[in-house]
Structure I
Amino acid sequence: MSNIDPAKNKKFYICTSAGKIMDAGFSFRKDGDDDERPEHYTVDLGEQPTLEVVERFLEAFDIERRR
């Protein structure tokens, strides 16, 4: 997967484990939509997530971020 620019490739996904997300202090919830699949969960970032919260969330994905 080297030399792939995720920003230019819509089929490129970066995954992580639920454990890494929970270790970062986040929780999962069901959104309760009628068409929601049983295996689908939403990560709760809080009412008004700050940039710091988003950065902490992204750290669970082990990706390089450019500012």
Structure II
Amino acid sequence: MIELFFVTCLMGEPEACEDHSLLFEMQNGLFSCMLQGQNELARWVATHPREVVREWKCRPARQDGRKI
């Protein structure tokens, strides 16, 4: 599994940030996440208009829920 990990911050409060994670089961691994991740982030931002994505990355998902 591949994890799309991203950090969002409130537009009006740039210091108020949260970590988020979306899991993908992809055939082509990290490369697919890099391509499809941008679309997923755009969909996420469209449903959360008060937030902005500060950073994002694709990485192997941890099975125990801990961050890498």
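We did not get these values from a lab; they are worked out from the coordinates using the rules stated. All figures in this text were calculated on a predicted structure; none of them were measured in a lab. Cβ atoms are built from the backbone, for glycine too; each structure is taken alone.
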Q | Of the structures I, II, the one that 2.5 was derived from, the read-out being distance in nm of label points 7 Å out along Cα→Cβ at positions 32 and 56 | A | I
Q: Output the label of whichever structure in I, II has the greatest value of relative contact order in percent (Cα under 8 Å, 6 or more apart).
A: II
(Q) Quick check for you: by distance in nm of label points 7 Å out along Cα→Cβ at positions 16 and 48, which of I, II is greatest? (A) I
Q.
Quick check for you: by percent of Cα pairs over 14 Å apart, which of I, II is greatest?
A. I
Q.
When distance in nm of label points 7 Å out along Cα→Cβ at positions 8 and 40 is compared over structures I, II, which one is greatest?
A. I
Q) If helix-only ellipticity at 222 nm (-39500 (n - 2.57) for each DSSP H run of 4 or more, over all residues; to 500) comes out at -9500 when worked out from the coordinates, which of I, II was used? A) II
